[in-house]
Every structure is written in structure tokens, then in C-alpha cells.
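Derivation of every value follows stated rules applied to the coordinates shown; laboratory data play no part. Predicted, not measured: the structure shown is a model, and the values here were computed from it. Cβ atoms are built from the backbone, for glycine too; each structure is taken alone.
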Structure P
Amino acid sequence: MAKPEKKLTIHAVILAGGRGTRFWPRSRTRTPKQLLNIIGKETMLEQTVARLRPLIPAERIWTVTNAEQAAAVRKQVPAAARKRVLVEPKGLNTAVAIGLAAIHARHTGGGDALLAVLPADHFIARPEKYRDIVAAALDVARGPGRMVVLGIPPTRPETGFGYIERMGEPITGKGFPVFAVKRFTEKPALPFAVEYVASGKYHWNAGMFFWRVSTFLENLKSFLPKTHAALEDLAGFIGTRTYERRLRAIYQKLESISVDYAVLEPATRTEGPPRVFVIPAEIGWSDIGSWAAVYELLAKRSGENVLAGAGHALDSEGNFLWSPSKFVAAIGVRDLVVVETRDALLICPRDRAQDVAKIVRTLEETRRSDLL
């Protein structure tokens with residue numbers, strides 16, 4: 001008689017190495033978007049951890065970040081999760097970051113485990129339903145070889161997000177429909193985005209993934225073999241004095257590529273039974289990609305002025321005014337973003353908020369490190 005399979009522990013992997021350039025001047029190299037209280041009193045990272053705690057204990061929460069942000073990250077995660085902060089020598093996109101966390105989770109648990117891979121800087125308005133869907137996704141991912149993504153039902157023909165196309169009839173996963181994934185599409189042109197939304201078969205890719213450690217590493221071996229081999233080599237040095245040196249050496253050789261391109265997209269093109277599944281998730285999700293998105297979340301009605309700090313708006317509407325230390329008086333202005341810090345002031349129309357990243361590039365080109 002075959003032995004029953006050992007119960008799999010659940011680990012979370014929080015990806016927290018981004019820069020958040022569209023949130024300048026608040027977001028800086030050492031204190032990027034995920035380490036700021038963009039929405040509410042808690043930081044984005046703190047909110048991400050808090051959403052998980054009813055499902056996953058702190059000692060099984062891994063946070064992947066970089067050297068500039070590591071100290072601040074350790075301060076913001078629970079004490080039991082501080083030893084689980086993994087510091088990359090340099091950012092190499094999500095495939096490597098997830099692989100690094102996978103080998104550590106396997107080493108700590110002494111074998112296979114389930115992983116919930118999540119961004120550190122997204123907003124979710126319905127945390128209870130989110131946890132229910134996460135539990136359902138992990139249940140589906142227990143099946144060997146299965147990879148699960150959460151898909152956000154699109155509310156507009158957005159060209160800045162990736163899309164997931166589902167196929168076939170749903171299967172049921174703990175009360176939620178689960179669909180096989182036909183393909184992933186990256187940031188389509190507007191006519192295609194309009195078509196996708198109208199079809200009802202597409203979802204936004206929110207970058208939330210669920211799988212076994214073994215499933216992920218097997219797929220990494222198939223589709224990114226050099227990266228897999230390097231990480232397996234590194235796994236032998238976890239907990240030793242030479243780990244950091246080996247980590248730095250290996251990271252010089254690895255390819256920078258997203259997990260979507262490296263693993264998920266080729267997995268959907270593989271012959272045989274479906275390997276990638278999507279669960280539609282109506283959870284009040286936002287990637288909060290700009291100051292304009294913050295305004296949209298905070299404004300209770302169209303045209304409302306949102307002030308983070310003392311101030312008064314006269315004959316003005318649709319403005320986002322963030323100045324915690326100074327009184328802001330606005331007269332006769334419409335749809336502006338104003339963000340003040342100790343050493344910088346941002347002023348732009350709300351519909352140009354995506355262009356804040358261009359200011360950061362200019363600061364980099366002119367070597368204004370004091371403002372980065």
C-alpha cells in the first residue's frame with residue numbers, strides 16, 4: 001500500500017524589491033512605494049502581511065528584497081519573519097526572486113511545500129474574500145504540476161496590464177470557479193483590450209501565483225535550465241558561512257526575466273493536460289500604479305478634493321493634495337496632483353501621473369542622487 005503523502009506546509013513569498021518610481025517624491029531608493037503608507041496608516045508591505053496572517057504564520061512568510069531596502073523591510077515585518085527576509089545582490093526580476101525563495105522554503109521545511117507568491121504593494125479592499133480565494137487557490141495547487149494565478153475581472157480596457165485568457169468550463173475549487181488558462185497576453189493595444197473586456201473570457205494578471213515548490217522548480221528546470229541549475233547549486237550552501245559569497249557569484253550569471261515569460265507562458269503552450277489555472281477574483285484589487293490611482297481609491301465621489309494634511313480648496317475640484325507638514329490653499333484649480341516632501345515638490349495634472357517615472361529617469365541622468 002502506498003504511503004499517504006506528507007502534509008504540505010504553506011509558505012508565503014512576498015516580492016518587495018520594486019522602486020515605485022511613479023510615487024516620487026515620496027518613494028525613494030531606500031523607502032519605495034511598498035514601504036510607505038500610501039493608503040491608510042499602515043504601509044503597503046504591512047497591509048500585505050496582515051492580510052496573510054490568518055492563513056500563514058509569520059515564521060513561514062518570506063520577503064524578497066534588495067540591500068538598499070532590507071533594513072526597512074525587517075523593521076516592518078513581524079519579528080518571526082525577520083529571519084526570512086532574503087536579500088538579493090541585485091534585482092533580476094521575478095523568476096529568480098521566486099526561485100530563491102523556493103529553495104529556502106524547501107530547505108527550511110525539509111521537503112516540498114506550497115507557495116503563495118504575492119506582490120508587496122497592491123491594495124485589496126475585500127481581505128476576507130481574498131483569503132477565501134487564496135485558500136481555494138492553494139487547494140488547487142496541491143495537485144502535482146498545477147500552477148494557479150488569480151485573475152482580476154477587468155472593469156475597463158486597460159492597456160497597462162497583462163491579460164489572462166481562460167478556456168473551457170470551470171471546475172470548482174472550494175466554492176470558486178477554476179478555469180484552465182489558454183494564454184497570457186502582455187499589455188495589449190487599445191483595440192485588443194476593448195475586445196478582451198467585451199469577450200468576458202479575459203482577466204487582468206495581478207501577479208499572484210500559487211504552486212508547490214517542486215512544481216515551480218520542475219518548470220524552472222524545463223524552461224530556464226541554467227537558472228535552475230545555479231539555484232540548486234546555491235541551495236547546498238544555505239546556512240553555511242560561504243552562502244553570501246556564493247549568492248553574489250551566482251547572481252552575476254543569472255538571466256533577468258519575469259516568471260510570466262519564463263515559466264507561465266511556455267507552460268500554457270506545452271502539450272498534454274492543462275498545467276496553469278486561473279481563479280477569477282473580485283476582491284477590490286488595485287495595483288495602485290500612480291498618484292492618480294490613489295486619488296481614485298480615496299475620493300468618495302466624483303470631483304472631490306482629497307487632502308492628506310491641513311488645507312482648504314476654493315472653487316477647485318478633483319485634486320489630490322499631499323502635504324502633511326504645510327497648510328495647502330488651492331484656488332480655482334482642477335484635477336491636479338500635488339505632493340510635497342522635505343526636499344521636493346511634485347505638481348502635475350492627474351492624467352499625467354504616469355509620467356512621474358520620467359522625472360525619476362531625468363534625476364538619474366543628471367545624477368541627482370540626493371533626490372533618488
Structure Q
Amino acid sequence: MNIHEYQAKELFKKHRIPIPDGGVAFNAGSAKSIAEELHGFPVIVKAQIHAGGRGKAGGVKVAKNSSEVVRFAKEMLGMTLITKQTGPQGKTVNKILIESGVNIEKELYFSILPDRTSAKILIIASLAGGMDIEEVAEKTPEKIVKVYVDPISGIQGFQLRKVAYGLNLDPSLTRQLMAMVRNLYELFVMYDCSLLEINPLVITQEKQLMAIDAKINFDDNALYRQKEVIEYRDVDEEDPLEVEASKYNLNYIKMDGNIGNMVNGAGLAMATMDIIKQAGAEPANFLDVGGGANAEQVENAFRIMLSDTNVKGILINIFGGILRCDVLATGVVEASRKVGLTLPVVVRMEGTNVDAGRKILSDSGLNLMTATDLKDAAQKVAQMAQV
């Protein structure tokens with residue numbers, strides 16, 4: 001789960017991470033009031049969306065007076081901001097962050113994320129702040145400091161020093177950074193984060209470290225124990241179909257293709273999408289109903305797929321185990337009748353009660369085709385989607 005910059009900074013402030021003074025505004029009037037309560041001008045006006053690259057796209061402005069704050073607020077609120085991370089459709093700006101300006105002397109980069117290869121928590125710091133870290137890694141890898149922390153033992157003093165010394169900071173800044181890194185690591189672990197990033201982390205002319213940007217992502221699988229984090233969820237930033245799917249514990253991700261697919265098991269879903277592409281079509285979604293899905297979940301999954309106007313055909317690929325083939329077939333038939341199915345649907349199923357499942361489909365009177373194997377299924381639905 002993603003959150004906005006201003007929400008991440010609320011967590012930073014709670015964990016003693018220095019941030020600029022500021023507040024979030026939902027209209028030009030409140031933006032002006034917040035700006036006038038800060039410690040003078042200039043102030044920064046920042047669009048709040050779940051995507052990076054806002055500055056290059058016009059989503060970050062420096063206002064020198066109240067009139068400019070109002071003008072920038074009116075320009076940003078309601079605009080569609082398109083960045084490298086939003087895709088061509090962009091995201092609508094519904095809120096903005098107003099912050100005090102900072103006298104920047106130097107920009108650094110800092111992040112924490114899980115490293116699955118080593119099964120450790122990876123801290124990355126760099127002297128090249130304000131740039132895409134991927135570009136830095138490719139062109140000047142010597143500017144990157146990496147420290148691997150064992151989550152069992154936690155972060156140690158020598159690891160804090162390795163981060164600070166790797167950035168060649170003055171002694172006073174070294175102490176500040178070590179304290180900040182410890183606090184950020186504790187925040188990362190406490191809230192089950194999957195990413196914590198500050199780009200840039202700045203050294204001010206007053207020789208203070210300050211996070212003038214903040215990005216935090218959370219592990220969805222741990223949200224059940226993160227009640228505070230769930231309160232930060234902004235469904236306006238998420239795809240409506242993905243929000244709907246989450247209500248029924250369905251693993252759904254919308255994609256740009258035209259073949260909807262429903263599968264039980266993430267690995268099988270990935271393989272199914274590959275087969276669809278090999279057949280000359282494009283998957284419209286990733287949809288894993290899980291091994292223990294019931295007829296109601298299958299029905300909801302079917303309805304959500306059909307809500308995508310890009311979908312021209314549906315491929316259902318189920319290996320019956322805990323989710324029996326007859327349960328799947330019942331859910332598909334019920335969903336088809338309720339939504340008034342008009343799209344071609346190809347069903348490939350194997351496993352528990354497969355004969356009963358096929359009989360339910362054939363007796364339904366609906367245009368639900370069965371396939372002999374996965375390749376046959378993908379080719380059939382790809383052909384139909386081209387009609």
C-alpha cells in the first residue's frame with residue numbers, strides 16, 4: 001500500500017525525523033492560510049499523488065508570496081499530472097502540500113528496502129541526491145553506499161557509522177545522520193514497510209539534515225496488524241476495480257490488454273498471462289482467486305473482470321484442488337446469468353470434480369466453451385478477441 005508524501009512526513013515527525021514545517025490543503029483558500037502561518041516566503045507547493053517525478057511534470061512550484069500560492073494551488077488542484085510513474089493516463093491532484101522553503105547546501109539520497117536475495121534489510125545512501133537512483137547505480141556506482149542489516153539482530157552501531165562515513169560527512173553531520181538512520185530503521189520495521197525513500201535528504205546551509213521528500217510503501221500482507229497505516233489509505237489514488245477486488249480478498253491487478261483471465265494460484269496466473277501473449281493477445285488483468293475461493297468469490301471475480309470495458313474475451317484457467325471444479329463452474333454460471341454475459345468465455349479446468357464442473361457448464365445453456373488444454377484455451381480466446 002502506498003501513502004502520500006504528507007502522510008509519510010507525519011510518520012517521520014512522530015519518529016523524530018526533521019522535516020520542513022507545512023500542512024496539506026484541499027483548496028486555494030486553505031493553501032493561502034497555511035502559507036501565511038509559516039515562517040515567511042518562499043514556500044513550496046507540492047501536488048500530492050501516489051507517484052514520483054512530480055517536479056519535472058509541473059507538480060512542484062516555489063511560491064514567493066501569497067498570490068503565487070493561490071495561483072499555483074488553483075492550477076494544481078484538479079489537474080491531471082502525468083509523470084513517468086503514472087503512465088499516460090496520469091493522476092488527478094486532489095490535495096497539495098504547502099511547506100516552508102529550505103536553504104539547501106547539498107542533496108543526498110537515502111532508502112531502506114528488503115533485499116530478498118540476502119534475506120536482509122538493505123540501506124542505500126548516496127551523495128547523488130535528487131537523481132533517479134537507478135541512473136546513479138548505472139553511471140556512478142561508486143557514489144552509492146549499501147549496508148545490509150540482519151532483521152534478527154537489528155541495526156548495529158558499526159552499520160550506522162558505515163552509512164555516515166561512506167557519505168564523507170562532517171563530524172557534526174555524522175552524528176545527526178547516525179541518529180536519523182536509527183530512527184528511520186525503527187520506523188521501517190515497526191510499520192512493516194516495503195520501501196522507505198527520501199530523495200532528496202538535504203544538508204541545509206545551517207548544517208542540519210532534513211527530509212524534504214518522503215515516500216513509504218507498506219507490505220499489504222501485514223496491514224491486518226497496522227491499523228494506523230490503514231487509516232492513511234486513499235482509494236482515490238487506486239484503480240476502482242482493484243479497490244473493488246480488495247473487498248473480496250481477490251488478488252487483482254488491472255493491465256492494458258483485452259483478455260481477462262481468472263486463475264487460482266499466482267504462479268499459474270503468471271504462466272497463463274504468458275500463454276495469452278504467446279497466442280497473440282494481451283492480458284487485461286492479473287487475477288488470482290486463491291486456492292480456497294468459494295462460488296461467491298468466483299462470481300465477484302467474474303463481475304469485476306466484466307466491468308473492464310477493454311476486455312473482449314475471458315480465459316478461466318483453474319486447477320481444482322481446494323477450489324473444486326464444480327464450485328468454480330457454479331460461480332461462473334451464476335455470474336454469467338446475473339451480468340448478462342455477452343463476451344466469449346473459454347474455460348480450462350482440471351482436478352477435483354472436473355467432470356461435474358464440465359457438466360455444470362454444458363448444462364447451463366450459456367455460451368461457455370471448454371478447452372482441451374491451456375494452449376488450446378489461449379488460442380481460442382485470442383481468436384475471439386480479434387473478431
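Once relative contact order in percent (Cα under 8 Å, 6 or more apart) is calculated for every structure in P, Q, which label goes with the largest value?
Checked P, Q; max of relative contact order in percent (Cα under 8 Å, 6 or more apart) sits with P.
Can you spot which of P, Q the value 14.9 was calculated from, given it is mean count of other Cβ atoms within 10 Å over residues 80-87?
Numbers: P: 17.9; Q: 14.9.
For mean count of other Cβ atoms within 10 Å over residues 80-87, the value 14.9 is produced by structure Q.
Out of P, Q, which structure matches -9000 when helix-only ellipticity at 222 nm (-39500 (n - 2.57) for each DSSP H run of 4 or more, over all residues; to 500) is calculated?
Values: P: -9000; Q: -11000.
Answer for the origin of the read-out: P.
Please compute Kirkwood radius over Cα pairs in Å for structures P, Q and give me the label with the greatest value.
Q
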